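Scrolling down, you'll hit the structures one after another.
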Structure I
Amino acid sequence: MKKLSCITLFLLAIMLLVRFHSVAQNRAMTYNIRYATTNDQENQWDNRKAELCELLNYYRPGFIGLQESLPIQNEYIDEQLPSYKYIGFGREGEGSNSESAPIFYDSTLYQLLDQEVFWLSPTPSQISIGWDASYKRVATIGIFRDLNSRDTLFVINTHFDHMGQIAREKSASLLLTKIQALKTESKSLILMGDFNSLPSDTPIQILTQKLEDTYTSSLSKPYGPVGTFNGFDSQLIPSQRIDYIFGKNLKVLSYRAVNDKRSNGLCISDHLPVLIEWEQSQKLK
């Protein structure tokens, strides 16, 4: 009887580990980490990079979409997250020392099948600036295989221009065109990033014609502040929601704006990361 009890406990432990693994892989995070500049003084990259990686390691999303990340930042994060790999390159072209919108993914959970970087402009396959934008802007696409379910998953990460209103609207339409070309009708898709737009703004209204805003589609009440931009003000409760995760064929279980702070009480970045947990749609089975 005692032997049977030990076997039962062992099997229960295995079941709990399998369940935890399944939940952990169905997480995605978008995070504008603020580019590395000494102008930020106490908030500069070298002062906060270790705690930023501690946050990523603590929540361990299967996918992490970063914005404003320079090569030196990508390399540091890559070193600190040994099971992750990343795709994407800077807006000035491959090999440049420029801001990127990379996708980090846990390679123990997902296999990369294909990838693409394109520019948010009328000529997306060329290094180019779009419409009335102040900077070149890019989006990174990754096509992945879930190593557990064997399903295909599409992940897109981007950063819309902060000045060009027309550019933001045109970028939203371009993304929908790209998504349509991917033929994702029966597949799970995640679009995430810093869209520099409020929920009532036209770019978000364009995107939600075809995609779900996970803030509103989450089955549980969103946790944390409504807003995602803090401007490094550690006393502020953010109210401006400009960072989003959109989904297609996802059953979103939870949504969280992560308002964790550094050990000294300062902000880890000038944006909050957004974290979702999801379950794949029954349509995919």
Structure II
Amino acid sequence: MRSMLSRILAVAVASAAVLAGCGSGEAAGGTLRVGTLTDAPPSIYLENGNYTGYDNELLREIARREGFQVEFVGTEFAGLLANVANHTFDIGSSTISTTDERKKTVAFSNGYSTGFTTIVTRKGAGLTQVGQFAGKRIGAVQGSVQDEFATKKVPGAQVVRFPDYNAGFAQLRNGTLDGWVVPKDIGHRYLEQNPNEPLEFGYTVETKDTPSAFAVRKGNTELLDKLNRGLAAAIADGTVKRLHAQFFKNEPLPAELEPGGPGLPVTNPAS
């Protein structure tokens, strides 16, 4: 009986902890839970136990301006938007491209970066045109824009999906992948951190029509307004420019994000 009672109490305590950790932040005294990745520098990554990167440091700046706190929680990208939609996370911060398909699940703030998609290859492979990847094995993070790109824009390639960037990068290094489809800034960081690996950029394409933005639950207009207001202030006073220069060493700041610029507006469909 005591053993059974102990098990019941343990389940009850665990259930209460899960409930307390989910949702709108009310249970955490106004602190909002942010789903993010741990391995996608320079945009989002874990360093010395601290969630950092351009996206997360910008979100901290927005939170400071708008008077709320953030608690970052590491997760896999494949389930991030669903977990924003179901209240597990209040915000998704993960270089999330604002595609029409994703707008069916969540709402997006205005954009805070644009970028390039690239396929990292072995050095000397000569894979600089998208058509050259037919019959090749290329990897992408499951559920990412790069996954969609690899599936729809690289004809004839065999797409292999991974839960995170590190896993795919490891397969490229050991030769079981011919290419690794990533945002170019993330590719730059991996190449900088592994200078002895014989890797290079293959095919690269600019992505401008779906800027990266923070994701929130549909209908949460109060939080969306705070994010957009704080982002506009961070653009106006040069905070966005400072953070971009800090984290992106090889990409220019889009003119729209310069102080005095109009920003990168994102339109959400009616809920």
Structure III
Amino acid sequence: MAADQTSVIEVRGVTTRLGGVVIHRDLDLTVRAGEVLALIGGSGSGKTTLLRLMLGLEVPAAGEVRVFGQRLGACAAADLAQVRHRWGVLFQQGALFSSLSVFDNVALPLRELKALPKGLITELVMRKLAQVGLAGADALKMPAELSGGMVKRVSLARALILDPQLLFLDEPTAGLDPASAKQFVQLVQRLRNEMKLTVVMVTHDVDTLFALADRVAVLAEQRLVAVGTLAEVAAQPHPFIRNFFLGHVAECAEDSIRSYRESLTRAPLAA
């Protein structure tokens, strides 16, 4: 999918320190409207910290992060709340509330608005559950009764319940078996196209990159060592990149990526 060049997220001159340790040094990164940008890097490279900066959960020691034009950490509380309504987040382990049913987990963002009637909330929740491939009966289940794949789907439904323009995915296929991971990637691929989403994704899974990423940003040595398409990044000589894509360089060619994604689109989407 060709991305609109309008920027949704702008990271400019960002330096991050945690406990006196420098995590990022002078990062610059733009996320364009309509694209899927994947963040990759080794353990401790600062992928999740960068995601938290984009969510306003961390504040940089220097530089700025803007989302939809609002500078996080420097805008009014009301403006920040409006921006947060325009994004959704799928956390790595799902982060469902164990004491709430599937329905109540998904309904929570709607209820926090304190502006929607009960009947409309019910309609919207059931519609969103169907959109992610879950049955009506699943709404009554508790998180402990769900498979790993169902937890991901419920979490995705909650992330999308406000129909955001921007979706953050933190290791979306972590903990899933290969078949469930493929099905979940198919689902994200379809929803991304249907909802015209901009996606920022942290992942270590090469197959997920092949299926979804328009561009890849590589974190190493406190900086971004490469940003570009899969083919562009896989061709870089940096040791982390060579190791990450070891045996997969040929698959990163544009024709190979296109064929792989077309095969996913044609495959049936299992629930």
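No value in this document is a laboratory result; all are computed from the given coordinates. On a predicted model such as this, the values are computed, not experimentally measured, just so you know. Cβ atoms are built from the backbone, for glycine too; each structure is taken alone.
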Self-check item: mean count of other Cβ atoms within 10 Å over residues 63-70 from the coordinates reads 26.2; which among I, II, III
Solution: I
Quiz item: Computing distance in nm of label points 7 Å out along Cα→Cβ at positions 39 and 55 gives 1.5 for which of I, II, III?
Solution: II
